[in-house]
Every structure is written in C-alpha cells, then in structure tokens.
Structure 1
Amino acid sequence: MRRTLYFFLCICFLLLWSSCRKDFEFSRSIGNLEFSADTLYLDTIFTNIGSSTYTLKVYNRSDDDIVVPSVRLRLGENSGYRLNIDGMAGKTFENVEILANDSLFIFVETTFDIQNLSTDRNQFLYIDAINFDVGSNQQNVELVSLIQDAIFIYPDRDNTTKVIETLQFNVGGEIVDTGIQGRVLQANELNFTNKKPYVIYGFAVVPNGETLNIDAGARIHFHSNSGLMVLPDASLQVNGSLSSDPDLLENEVIFEGDRLETSFSNIPGQWTAIWLMEGSLNNTINFATIKNAAVGILCEGDPDDNKLTITNTQIYNSSNFGILARNSSVIGENVVINNAGLSSFAGTFGGKYNFTHSTLTNYWKNGFRQFPAVLLNNFIVDEDDVITITDLDEANFNNCIIYGNDNPEILLEEEADPAVDFNFKFTNCLIRFDNNNGNLTGDNYDLNNILHFENNIYNEDPNFKNPDLNHMIIGADSKAINLGNTIFSSQIPTDILGVDRTIAPDLGAYQHIIFPEEE
C-alpha cells in the first residue's frame, strides 16, 4: 500500500511540475542575438579546393528560450558557402531554437570556382552573409574568403574506370608500376612562371633529358602525398632572386602545401618531397623557401657528379628530414635548415657534402627527436639486415652554425673499414656538442684533432631571434659574431639577405643585427 501511495504521489508531482515549466515555450527572436564574430574570414583558398571548417558561435543572452524563424545564406542555394547547424547541413534553415543563456554553433565551409567569374582575375574576394531572421529583426554575419586562381597539375584519370594514373618506369627493359600517383610533365609545362601559383596533385615528374625551370617569384603548392620528381638525365633549375621584403619574399620561389589557411602555415608533413633521383644532374636551387614537407629534398646517388647546388635557401618544418642525401653530392651556401622531425641535414651512405656559411639547426618540438641536426654515416642496412659500406669522400662544414634544442647536434656514424674513407671536417663553426657523459667515443669525436675539427667553438649561445618560428637571424649577443674565416667569406661575400660579410664575417647564413627589443 505504501509503495502504491508513494508511486502515486511521485506521478502527481511530476505532472504538476511539468505543467508549470516554460522550458518548451519558445519566444520568437527579436533581433538581440550576439555573435562570436561580426565578420567570419575564411582565409585564402584555391579555386575548386574546399576550405577548412570555421566556427561561428551564436549567443542567446536572454532569460527566454527563443526560436529564430529563419537562418539562411544571403545568396541562398547559389552560395558557394555551406552551413551546418546542429548536425544538419544546408544553406537555409527554419525555426532554429536556442535555449535561454545558451549558444549555438554554426560550422561554415566554402568551395568556389573562379572560372565562373565574367572577368579574368587571378584573385577574387568572395563575400556572402548569414542572415538571422527577417525584416526589422534581421541580423547578419558577413562571410569573406579570398579565392586564388592557380594552374593545376593532376595525374590523368581514365574516363572509363576512373583509375588515377600511377608512375611507370622502364627498369632494365621491364615496365614497373610504382603505384605512386602522378604524371610526367609535358614539354609546355617545363617552365613554371610567377603569373599564377601551381597546385600539384601526386608527383609531377621531370622526364629524362629535360629541365624544369622555375622563375623567380613562382609559388608551388603540393596536395597531400605529392611532390616533384626529377628523373635520370633530367634537371631542376630553381631561379629565385633576392627579395626586397623579407616577409613577402616576392622574388623567392616558395614550395609548400596547398592549404593556405593561417592554421596550416607551419604544419609539418603536408606534402612529400622534392625528389632528385639517381642520375639526375646539375640541379640548382637558388633563393627558395621549402616548408612543411615530409622531406624537403631527397637527393639520391651520383657522389662524383654535380648533383645539387643549393644557395640562399631556407628549409623549414620537415616531418622527417630537411635534406636527406644518400651517397650523393651537395654543395650548400647560405642555407638555413630548421625544425625537422629527424635530422635537418643527413648525409647518409657516404657521398660528398660541402656547406659554407650555413645555419643547420633543429628546434623540433612536435615530439621526440631521435637524431641530431647533422647526421653523417657511410653505410646502409637493407631489409635483411645486410650492411653495405661506401666512401664518405668528404663532408666539410665551414663558417657554419650547427645547433638545436638537443645535445649533441652532430652524429658521426662510421662503419669502420680500412678500405673505405670517412672524411669530414668542421672549420670555424659554432657547434652544440657536449660529450660529458662519454656516450660518443672514438677518434671521430676527438675535438682536438685538427684533421676533423679546427677553430670551432662549442655550446655557446648563437642568440637566434626566434627558432620556434624559424627566425634564425642572429642578434648582437651572438657568440658567432666575427668568427668566420675570411677565406670562406670571400667566396660568398654576402649573406642570405644580401648583407656584405667580406670584412668581419659572422658564422652561419646571416650577419647579425640588433633586434628591436635590444635597441
């Protein structure tokens, strides 16, 4: 009996309580919504490439539950923007409810085809708005995107099977399908200009016997898992020049991913690599910025030839290596490499490497880093754990800074063999190297051996402006000031910014400045 009475009283209480609630009585909005932004800027995107998803928060600051009769894009179904409200996608919505003192999330994306314009433009400011309610109660949030036209290089697609073309190579008379998406550049595509940016899907391949020339000021963007591949007997010529504005870099050639939003500006691993295959020759890169790749440059083979000359170039935010050279040949002058998940420069399986007035650093903070800023070795291990050794003919670092947020920042892995050379030398360099724990042993780490180490300083502060942001210029308190050997600076008389260094050369790619906060 008591249980029955208790149950009856509970039912009565719930009925009376619910009859008094006004939670489900929504008032019509009266134009007093508040927003997280009056204008939502969706950054710059390429034509026909979807943007990131942006969030607009709508607040109901009143004590009443309200209903907004209409939420819609001003251009309606013709709009290039897309909305998502409460998990529902569309461009117009009716009777959108917001509880008292609560908020609503609206997610916004856009895709726009610049070819729909009646005028020929490379850039177009695309504007729409989200209209909340109608008439005197209407409120608006503007939507703004900059749409950038581009030249797109896609792998070909079979119209019947819709299969995307993969790269096939002739290996010993046999056609081998690599499974890598991409296609060979045609004759009329072998000069990248600065008129429009280039967007590459898959690998764009420079064919045998041809040269890809890239003009000063060109912008090359890569989709995920994409890159450049230079085949045997082919060449890459990057012909950037000194810029007057160090922020705009208007004359540099820039290689980066195809996401232009600010949030992607320093995300590593957005594309694969510039791949200089074995047999490609006379590759030159001058005044370039290579950023956000898995491997900035993969340089393979040909240690006795002029494989790669790289000058006045910056390589940043590589998820693996800035430059990975395998039994190859690299000449680097005024090169800056920073922030790599493994090593900034790795000269592996022997080869010939000469860097002068370069800043080779690693301040990686996106996870554990296994390798130092500079790695040299003379061997390779195959999948069966078989070790193959070859000559490290030379590895010279002159007037360089080799530093980072780990210690030590050089590793010299020699597989000893009397018949195999392991030649290296650091001259007039600032190096982070503290071996107090004695983990690194052997003749290669004898810092007093002038055959390998001469006139270097160790573990002193280079006073970089902001290595986390890849600002690697040195300040007035740098210990690298005036320590350069003039023999080397006379061969490279200006730094990466065009500043004269002939009289009192500093170490690294930059002559020092006084930072604004030091004035």
Structure 2
Amino acid sequence: MSYVSHLNAAQRLRDARPDWDGISPDAVARMRVQNRFPTGLDIARHTARLLREDIAAYDADPACYTQSLGAWHGFIAQQMVIAIKKHFGTTRRRYLYLSGWMVAALRSRFGPLPDQSMHEKTSVPALIEEIYTFLRQADARELGQMFRDLDAARASGDALGAQRLIRAIDAHETHIVPIIADIDAGFGNAEATYLLAKTMIQAGACALQIENQVSDEKQCGHQDGKVTVPHEEFLAKIRACRHAFLELGVEQGVIVARTDSLGAGLTKQIALSHRPGDLGDRYNSYLACDPVTDLAEQEGAVLLVRDGALVKPRRIASNLFEFRPGSGADRCVLDGIAALDHGADLLWIETEKPDVAQIAGMMDRIRAVRPDARLVYNNSPSFNWTLAFRQAVFDEWQAAGRDLSGYARAQLMAPDYDGTALAEEADARIRAFQREGAARAGIFHHLITLPTYHTAALSTDRLVRDYFGAAAMLGYVAAVQRPEIREGVACVRHQAMAGSDIGDDHKTYFAGEAALKAGGALNTMNQFA
C-alpha cells in the first residue's frame, strides 16, 4: 500500500474511535510504511519471490548471476545492505549468507567452536531474526529521514517537492534481501531437520542450504574427516525442508542441496539397495572393497556381492566405511542429479580449490541429465586465492615455454611479486572468476562464507597497532573517522544509526509537544550533519 492509502485507512479507523483522540493517522501511516514486513513469514515470502525472479533472470542470461557475503551479526548485515544501496543504487541480485561456520565460531554460548554442528541449533534462527530486525530498522531510519524532508517541504510551502517525496517514499526499495541460511546437516534426523527448518523460515529464511554429511560427525567442508550419508537419508531431509516451506505457505522457498563428496572419503553406512542400479546400489558401488577368498575368516563381517563376486567393504576403527580414492567427482555428479530429482532447487559442490574447469567438468555431467541444474558456489576464504592463481598462471606459462627465471613457484605469495606480469595476470583471473563461473559452470550464486570474520579481525588489528602505537588518537581519526566522513558512511552518525532519530519521532507521536527528544542543538551528532 502507498503512504496515502495507509493514511486514508488510518484516518477511517481514527474517525470510528473518538476515544483515540491522541492517535495521529499520519503517524500510524508512517509507522506502517516504515515496517512493510511485520513477520518473518512476510519476509520469507517476499524474498523467495525475489530469489525465484533472479533464478529466471539467470536462466535467460548467465551474466545475471547473484552474489552474497556472510554476516555473523545483525549490524554487520545491516551495514552491508546499506553499503550496497549506497554504492549500487539497488539491492537486486545481492543477498546475505548465514554461515553455520560463523554461528559456531562467534554466536554459541559454549564459546568459539569449530564447524562441527556442536553449537545450539536455536542460534541459527535467532541470528536470522536478528539480521532482519536490523534490516527493518534500516528501512525505518531511511524512510524516517524522507518523512522529515517531507515535513520540511510542507512547512516551506513546496507542494511539488512534497509530491516528489511522497512518490519517492512509495518507491522506496527495502533493505530486506534474501538470506541463504545454512542448516548444516539438519542437526539430527529428518524430524529434527523439519523442526529447525520451520523455525528458520518463520524467522524469515527463504532459502535453506543443507549438506549430505552425517549430523553427528559433521565437519567444515574444507577440513578432513568428512563423512557422507546414503542418499535416502539426505533426500528425506530435503523433503523435510520442503514440507516446512509448504506448511508455512512459503511455496517459492528454495532448497540448496550441498554435496561434500568431493573431499569425503568415508560413509556412515552402507546404503540399502532394492535392485541393481538404484541409488543405494550406485552409492555402494563407490565403496572400497577387498575380495573375499575365505568365508571362514569373515565371521561378523559385512559382505557385498559385486559383479558376481563376494567382496568386503573396508571399515576403519571408527566403524565407518571407506570410499574408493578418486571417486569423489563421480559421487558429486550422482549426488547432484539425485538431489534435483527429489526436490532441491540449487546445488552446492564443495571443492578444495577455486577452479572453473574442475567445477564445469562436474556440472556439465550433471546438466547432461538435468539441464536445469544451477550451482551455488563457495568462494571460500579457506582457499589461498593469491597463491592458487599465481601458481596456476606459473604452470600454464611454464607449459607454454615462457621464461620464468624471475619466479620461484613455491614463493609466489611473497609481496616481492606484487605488480609483476604474472601477479597481474593472476589478479585479472581472480577478478573474472565469478563471471566465468556463471557462464561456463552454471554458477547462479557466488558467495563468500565468512568474509566479515576476517574483516573484523583485520580492521581491529590495524586499529590496535595504530592507536596503541605512535599515532595514538590519530590512529583512530585517520583510519576510521575521517574516511567515514569523507566516504559518506552513514554510521559516522552512530546515534542516528542506533535509532535515536526514530525514537524522537516516536516520542513526538506518543507525547506531542511534551516529548523530550535527543536530537536538539546540544547533540554532538550535529557535528556530522
């Protein structure tokens, strides 16, 4: 509804209740406009529609790929979206990612934890709710300033300016953007997955990312010791997520099915197979097995028949079964096709390096069966991007016979190589990585899982070095406040960012001329006007 429509509706309500003499229809209209999304389900439905529109746009043109950055606090997410609007004028095709890794490392009551699903599952929906609370506040703050400008235009008799501002208010683009939320391996069985998924959706999540690792032995995708589960267990959790979306009326909700099979050498159990060639049989075909020559020595062992011969799957001391080395890519292809055939919307293949050719090789095989396959890809900080791309260029140039006598391959991370032809070529390839991945490998969405974990550490390190060092107070002023002012970072007026102007507006609505407001002449934030 438009601002004027809200105003007229509030006026009718006010006229019907003479005892509401202290209620201002204009204040009610403004508060409604400043809070377009009263509930998390309103947010989930809105953002799911945006995400589906973006998928359709990508299908029509792979240049329309999408991006996100991971946030571990509502304020961080808010500042990201404010910056997106400031620098690009629109939030379209730019999302937020909620990383289970960062929830474990930064939001658990147990303290910092590794990414092994040991943190409280309730902390995930709590962070989603927190993020959207901050994004709603960003809407209220931005619109509040527009209403203040409207009041000024009206007070000065500028009718045309007032109409222009009303149109701008009605056309305001919300800070509410899609969140792709990490549900890990579901934190338990399919029922536990359903209950957590429902809570996350109620908090506002329109997209859930679930992985095929075992819940109780889950590992970060870039660490060793990963254990996958047979397809039926994973597919049951995908169906649990879909039921949660449908129960809550978020019919356009998106499920991202992640496979960790490329780096997972173990499985929780042997899959149940009903007939040759079914999913269970194909999963088991990748098990590392040894031929059985003497049944008498196999008391209590698990045995399989493979190609008419009896074989024994290799089992390690932790009672897990081994996959054949080198079978990871084949398993990823099977995982991706199975997930899409059973209700997933997008795939995620966790890799050990950023290599478009490697990703495209797997996606081409999946797309040969499912042409609609699209990928979400983790541009992970776990990769040493500089070293990986410099070494890739080195190897390519070496194969082409170029003179590399000025370079030492193992030392290419050294700053001495910055600015060299090899380093510049590597940087150009890093810059083009997302565009090429979208065009060649079916990557619809590029994300960085935990960038703000690193930016917080880096900026804090630099501030500590300068402030406690010789620069003293200049360390803060030169590195933080002065750039904030000159680059137009709204947070320099931290009182307003925290909501003091919104509070002043509300005090006026509630108490009229008796309101004691913070934004008077003595407010030091006026120094930054």
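When distance in nm of label points 7 Å out along Cα→Cβ at positions 178 and 434 is calculated for each of the structures 1, 2, which structure yields the highest value?
Details: 1: 4.4; 2: 1.5.
Answer by largest value of distance in nm of label points 7 Å out along Cα→Cβ at positions 178 and 434: 1.
Using mean projected area of the Cα convex hull in nm², single out the structure from 1, 2 with the greatest value.
Numbers: 1: 39.0; 2: 33.8.
That would be structure 1.
Of the structures 1, 2, report the one carrying the highest value of distance in nm of label points 7 Å out along Cα→Cβ at positions 138 and 346. Please report the intermediate quantities before stating the final value.
Details: 1: 6.0; 2: 1.8.
Sorting by distance in nm of label points 7 Å out along Cα→Cβ at positions 138 and 346 in descending order puts 1 first.
Looking at FRET efficiency 1/(1 + (r/R0)^6) of positions 274 and 314 (r between Cβ atoms, R0 = 25 Å, to 0.05), point out which structure of 1, 2 has the largest value.
Evaluating FRET efficiency 1/(1 + (r/R0)^6) of positions 274 and 314 (r between Cβ atoms, R0 = 25 Å, to 0.05) on every structure, the highest lands on 1.
Supply the structure label, taken from 1, 2, corresponding to mean count of other Cβ atoms within 10 Å over residues 26-33 with the calculated value 19.6. Mind showing how you got there, number by number?
Details: 1: 15.2; 2: 19.6.
Answer for the origin of the read-out: 2.
From 1, 2, which structure was relative contact order in percent (Cα under 8 Å, 6 or more apart) = 15 calculated on?
Values: 1: 7; 2: 15.
Only structure 2 yields this read-out.
For distance in nm of label points 7 Å out along Cα→Cβ at positions 90 and 458, which structure out of 1, 2 has the highest calculated value? The partial results should precede the final answer.
Details: 1: 7.1; 2: 2.9.
Looking at the calculated values, the largest one is 1.
State the single structure among 1, 2 that was used to calculate helix-only ellipticity at 222 nm (-39500 (n - 2.57) for each DSSP H run of 4 or more, over all residues; to 500), giving -1500. Mind dumping the intermediate values first?
Working: 1: -1500; 2: -15000.
Answer by label: 1.
Laboratory data are not the source of any read-out in this text; all were calculated from the coordinates shown. Every value quoted in this text rests on a predicted model; they were computed, and no experiment measured them. Cβ atoms are built from the backbone, for glycine too; each structure is taken alone.
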